[in-house]
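What follows is a set of structures to go through.
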Structure P
Amino acid sequence: MMAEALARQHRIALTGNDAVAYAVKQANVDVISAYPITPQTFVVETLSRYVNDGELNAKYINVESEHSALSAVIGASLAGARTFTATASQGLAYMWEALYAASGLRLPIVMALAARALSAPINIHNDHSDFFGMRDAGWIMFNGEEAQETYDLTIMAFKIAEDPRVLLPVVVSYDGFIVSHAITNFYALNDDVVKEFLGVRTTGPKIDPDNPRSYGVLALQDSYFEFKRQQYEAMENARQVIQEVFKKYGEISGRNYRPLKEYMTSDAETCIVAMGSTVGTARHAVKNLREKGEKVGVVGILQYRPWPVKEAEQLFSRFKRIIVMEKVMSPGARAGPVYEDITATLYPNYNVKMIDFIYGLGGRDIPAQGVIDIYKRGKELADKGKTDKAYFYGVRGE
């Protein structure tokens, strides 16, 4: 990192949850509303302390449910406030109705998601079933690998969401407990740097007492389709805005972000695709495999929506085999959502053998050896042409 960039930041040690709260405080939000749920609770507990101690001049709204939490920030965002909420698992599921209202109303809300398994049975540990449950809700979706990425993405989320070309909500997801509760060192930008980077929300309130309008009203077949088309175009616009924000943030922080993170892929024949904290584990495994002569690399998914179509096509079309690791199950589907997105990207122009592995559901650990096992089995299955279904890794008795 260059000395100029270092001068703009300081090194601190926080949990992933507190790193998010610190970023939100620096973003100088106006309204926070949330309901506690493991493993996200410490995000809003920390923010409530910032507000109580006078470190953050914001309105903190206590509500009776996650549905009410998102509804509260929807109203505040319509009034022109910079808003934030956080949740996990069943809490996100309870927000379901309001997720579509937030995106359909084109509101630049930022939400943190400490990713956690969905019931039933009840489980408080990490997988990505809640994150992928909102993939068609019209939100821009990022996934942080560790505290540094999660902190940086949270700050950039406000910049992206509030751009007049976008005006869509953004979710920043990170692995529950693995990232949310682990204390790590990371670099945080100085307060004045964040303030200058974000600026003030320039789009202004949509609600004006002197010019009353209605929002979220009934739109039947004569107009609904047009609203949805505009929402689609806003998501397409976000592609360029995300690139611009990543570039600007790299200039001030020295940390350069791309939608897809590559490791040892330049000469790789096989690519392991992962998301979240598993990406770091996969890098360690690939380093060991490289030492044994295996031509394998890792691609980590940082930006999931909008799906980075051009970047994905240019990258994934280079490989002979792609092994996708997914912490989510789609019962009845051919494979998991990341597998399907990559397949749709490459079809029909490229013939790449692809294997999908479901792993880690409910927080089941995946050590480096597990990634190595998946690589070896996946490579064997791909070469035998056994690519007609998704495979499970780590299930007892199999």
Structure Q
Amino acid sequence: MSSENADAVNARPDDAPSGDGPCGPVWDVVVVGAGPAGASAAYAAAVAGRRVLLLEKAELPRYKTCGGGIIGPSRDALPPGFELPLQDRVHAVTFSLNGRFARTRRTKRMMFGLVNRPEFDAGLVEQAQKAGAELRTGATVSRVEQHGTTVPDRRTAAVVLADGEVVLARAVVGADGSAGRIGAHVGVKLDQVDLGLEAEIPVPATVAEDWAGRVLIDWGPMPGSYGWVFPKGDTLTVGVISARGEGAATKRYLEDFIARLGLAGFEPAISSGHLTRCRADDSPLSRGRVLVCGDAAGLLEPWTREGISFALRSGRLAGEWAVRIAESADAVDARRQALNYAYAIKAGLGVEMAVGRRMLALFAKRPGLLHATLTGFRPAWQAFVDITRGATTLGGLVRGSAVARRALNALDRRA
């Protein structure tokens, strides 16, 4: 947001969203879900001087199935001054093809960092609170209403909690996950669903030392699948992901992967699973005064299923445009602002997702070709490094480089 826009937002006009309604206070922005997307949205709206309520059904901190890799685009989207609770700094990547043809590539400068999600998420929420957002945990949302008896006027939406309480807002941001209530209300459509399985495995110091500063990415046995090892001090985060519908095969892959790594003798502290969901190209991102971001919008990179950077970036945009929607005097202006939000998402993250879909299709057909390219073709490795460091993005690389476009087209043809 430019300083001119920020000044305009902070200058709250006489008729700005505020005050109380028949159901209690009317918030400028209510954000549902306190993960990275929701915390980023709450921060962006609160730092603009708005009255913000952040609702979370769980108590914080809470565990989240996630590798916890913080790449450059994630780092760059963090609130100013945010200190990453890094557990390790990655300088090397070992690539393998279903356990074979392993090769390790190294760099002198750090590529990306690794965090534990409970600490990371809690830190983001704390930043939103410092900016002025109010947090309520243990608040389960049952539905959102934009018309009817619970909505006092057309400039508000009603977030109805499981206990019957009605929370009124000039704008609502849904960041409650891919199976949440807000995405259902907006009508989010999904065209890719994957199953991720993960284990947090405590290991002895001698094992931890062998992994320090190095991650493993293993291209898996099922089309589009891969596994990972992310070191976090005395714990290794080991996981695999594949298309939904391959549950038994995905479980076997994780078991075989752990055994192959020599980690079968260590008892996991946590074993968990989750579904990742990517939006369809024509999926809506808003409905009335309600926006969705992060997992709730199906925003993540289809090939790697990386979602933290997508959550942070889309959350920030959602918070900024929620402020504009909150200030809208009528439905027409609110709709205009919602369309602007959708355009901003599609012009940035949407381009990255489109390239990611092409990479996934290529990878699913020819994992060996992709493995050989990454490990044996220096420009491909450098592109991987640049993306993880934040020097570019997957979409930016293809959009800004004729060589990259030709290479991707050539790989498409070979696949």
Structure R
Amino acid sequence: MCLVAALTFAEARQCVLDRVREAQIEPAIETVRLAEAAGRVIAAPVAADRDYPPRPRSMRDGFAVRAADLPGTLHVIGEIRAGEACTLEVAAGQAVEIMTGASVPPGADAVVMIEHVVVEGAKVIVDRTLDPGANVNPQGCDARCGEVLLSPGRRIGFSQTALLASHGASSVDVYLRPRVAIVSTGDEIVEVGETPLPHQIRNSNAWSLAHQVTRAGGEADILPIARDQIDATRELLQDGLHADLLLISGGVSAGKYDVVEIALKQLGAEMFFDRVLIQPGQPCVFGRAQGTFFFGLPGNPASTMVCFEVFARAALELIAGIAQPSLYITSAPLAVPFRHKPGLTRFLPAALNADGTLTPISWSGSGDIPSMARSNCFLVAAPDQTEYQAGSLIQVLLP
């Protein structure tokens, strides 16, 4: 067993971040088409290929004018639509009708909104002043040619996809997805397609972990079930250590047949922690063996899910090239009172309601998968606050 004292939630998460960053893992790079880039991690800087906008652009429908001519009556010399080349030039006493998004013609330095003018034939009457630059996006206000817009380590979401497309990036350099080996342990575990006997359960943890791994940007590889024998477990863990990250479900508690830590020690593992002051998930193990980081996750399903989200996901994202792993914690007012025992940070199933309130979901413990499936988030109860009144704010982890 590890001799490190039990860590708080914050200490354990920081330990994961520090250890993986210290390893300075450099993921390999590949080039993918933009259509295949969603969710991938950018591996090379992306720079603007020109000024954006390339010319001053109107922010409103109205008239392009010289601010010095206002207020006054101006002669309208033409019209410019969005997407139309600008061939007009505004001189003193002149205006050009202009549409939102169109290039502001030379000579004009402001746009007066259509709602603020009176049009009389080929003339427009403006009864107000405008500052130069009013209702105009200057050239290069979004980005200057050559400016780095996306740095390595950013995940590509829909806004990053829009930026890549707008800058002509039909392909993009991304980091390879880490391969994550998943090993479930225990004589009581059978495969999903089997009919379990009364003393057996199906291997749900491997599949929930595979889902979480995929959402976090990894490629899940579910290995065979490790039975409660040291030699067999050690052989499977050895196979798992060939991956970029190893996740082990079960066998990390202090029971007579919990052999995972023994097998890991035989493989030369260094343990960074093996107990965290959280519920569910206290007997969570984090370490490194043969150059590969691993997590020993408690076998109860809720414990496995929670420990992945708050610890293993951070390690996976760092290995995947993410510069700043995220933990999506916000706060919401409780719909009902809530209380718990002090001493542990608790991550309990809850429902974030349409009105923004949070309702704890009744559950029978960390093996209660139906309650987990009814939840859409985790209530996060602080270890030093035992009671929360209805309407009071409490932290929420969004998986």
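For which of P, Q, R does distance in nm of label points 7 Å out along Cα→Cβ at positions 109 and 381, calculated from the coordinates, equal 3.8?
Values: P: 3.8; Q: 1.7; R: 6.5.
Structure P accounts for this read-out.
Suppose semi-axes √(5λ) of the Cα gyration tensor in Å works out to 59, 26, 17; of P, Q, R, which structure was it derived from? Before the final figure, lay out the partial values.
Values: P: 35, 24, 21; Q: 39, 23, 19; R: 59, 26, 17.
Among P, Q, R, the structure yielding 59, 26, 17 for semi-axes √(5λ) of the Cα gyration tensor in Å is R.
Compute FRET efficiency 1/(1 + (r/R0)^6) of positions 197 and 277 (r between Cβ atoms, R0 = 30 Å, to 0.05) for each of P, Q, R and report the one that scores greatest. Walk me through the numbers before you get to the answer.
Values: P: 0.70; Q: 1.00; R: 0.25.
Of structures P, Q, R, the maximum of FRET efficiency 1/(1 + (r/R0)^6) of positions 197 and 277 (r between Cβ atoms, R0 = 30 Å, to 0.05) occurs in Q.
Only the coordinates and a few stated rules stand behind these numbers; no lab work does. As the structure is a computational prediction, the values presented were derived from the model and not from experiment. Cβ atoms are built from the backbone, for glycine too; each structure is taken alone.
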